[in-house]
Structure P
């Protein structure tokens, strides 16, 4: 695979800025009013626009996706066709994590049926840890990429190595997430 060094540097700079500037709203910053489906779709799309911008996902959420999440008991059912902060928290977590995780794993992370206080706690923890993860990724990708990008010339082999390291890391983190959520479920069964 051929990677242009200048484009790679530009991509890293754009991603670093995007990840540094991005943060989901905390629980208390979410709307405290009941919303209809089209309002929910619009708000979730706005909050998660980073995924559309970076990976070209056309629609991060649609009404039929939300209806399917409700049917699969991944999101609580709306009350009189209205969605609350609890629904927004579930949907923000699900729509973020579905980029890399399957629905069964996500259901273990935030199961339906937990009380509002627990949803609030899980959601706020998710927001804080997502921000930490973004910082971690920026620091570590820079640490690996900078020596490669500072070399003179094209150095395609090293740039391809960088791509493979990032790909392998994503895979390992996905596996680790599955193993940790399975451990959590094993403990709950006891």
Structure Q
């Protein structure tokens, strides 16, 4: 896309693609063929290893190009990811994941969430799960969807959770009320 944008403006400079992982705990199952995969800490090494080529653009032109890029910038909004990548949301694991051991299936208790594996107690474990809903599945969530995704039985508990998260609310009744993330 960026190469095409440059080409349309008559700018001919080499473009190097790389996938940068910001989390060192991420495992790459299958590396892409087209682009190398590096950790964010190795960016300086990657840049130093790029073969030096002749000057393609003068400093003044580079500054003008930087201004054009700023003027034409549009935020990248890849959500919801399931829709974007053709993943069926029904294939996703649901439930609240433990922040300590990573197990799925924390149980809602009176003042928070209790892990069935390590007994860790977390008052706000639901927040990451709701964020994941918006990133993965949809632009809005209703009470029924919240109960399904967090594995809750009570509509009252789901309602309290959604109201506590400072989400945008739309709708006039319980049947039409949806919550939206403030991006």
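Throughout, read-outs are computed from the coordinates displayed, never taken from laboratory work. None of the values given here were measured: they were computed from a predicted structure. Cβ atoms are built from the backbone, for glycine too; each structure is taken alone.
FRET efficiency 1/(1 + (r/R0)^6) of positions 40 and 112 (r between Cβ atoms, R0 = 25 Å, to 0.05) was computed and gave 0.90; which structure, P, Q, did it come from?
Values: P: 0.90; Q: 0.15.
Derived from P, not from the others.
Give the label, chosen from P, Q, of the structure having the highest value of FRET efficiency 1/(1 + (r/R0)^6) of positions 8 and 120 (r between Cβ atoms, R0 = 35 Å, to 0.05). Intermediate values should be presented prior to the final figure.
On the way: P: 0.30; Q: 0.05.
Evaluating FRET efficiency 1/(1 + (r/R0)^6) of positions 8 and 120 (r between Cβ atoms, R0 = 35 Å, to 0.05) on every structure, the highest lands on P.
Looking at relative contact order in percent (Cα under 8 Å, 6 or more apart), point out which structure of P, Q has the largest value. Present the calculation step by step, with values, prior to reporting the outcome.
Values: P: 27; Q: 13.
Top value of relative contact order in percent (Cα under 8 Å, 6 or more apart) goes to structure P.
I have 12.8 for mean count of other Cβ atoms within 10 Å over residues 80-87, calculated from one of the structures P, Q. Which structure is it? It would help to have the intermediate numbers written out before the result.
On the way: P: 17.5; Q: 12.8.
Traced to structure Q.
If Cα extents along the principal axes in Å comes out at 62, 41, 27 when worked out from the coordinates, which of P, Q was used? It would help to have the intermediate numbers written out before the result.
On the way: P: 62, 41, 27; Q: 66, 41, 27.
Structure P accounts for this read-out.
For structures P, Q, calculate distance in nm of label points 7 Å out along Cα→Cβ at positions 24 and 64 and state which one comes out highest.
On the way: P: 2.5; Q: 4.4.
Once distance in nm of label points 7 Å out along Cα→Cβ at positions 24 and 64 is tallied for P, Q, the winner is Q.
Here mean count of other Cβ atoms within 10 Å over residues 104-111 has been calculated and equals 17.0, so which of P, Q was it run on?
Details: P: 17.0; Q: 13.9.
Here the read-out was taken from P.
Looking at FRET efficiency 1/(1 + (r/R0)^6) of positions 16 and 128 (r between Cβ atoms, R0 = 41 Å, to 0.05), point out which structure of P, Q has the largest value. Write out the running numbers ahead of the final one.
Numbers: P: 1.00; Q: 0.75.
That would be structure P.
From P, Q, which structure was distance in nm of label points 7 Å out along Cα→Cβ at positions 72 and 136 = 2.5 calculated on?
Details: P: 2.5; Q: 3.6.
Attributed to the structure labelled P.
So helix-only ellipticity at 222 nm (-39500 (n - 2.57) for each DSSP H run of 4 or more, over all residues; to 500), computed for just one structure, reads -23500; which one of P, Q is that?
On the way: P: -23500; Q: -9500.
It must be structure P, since only it matches.
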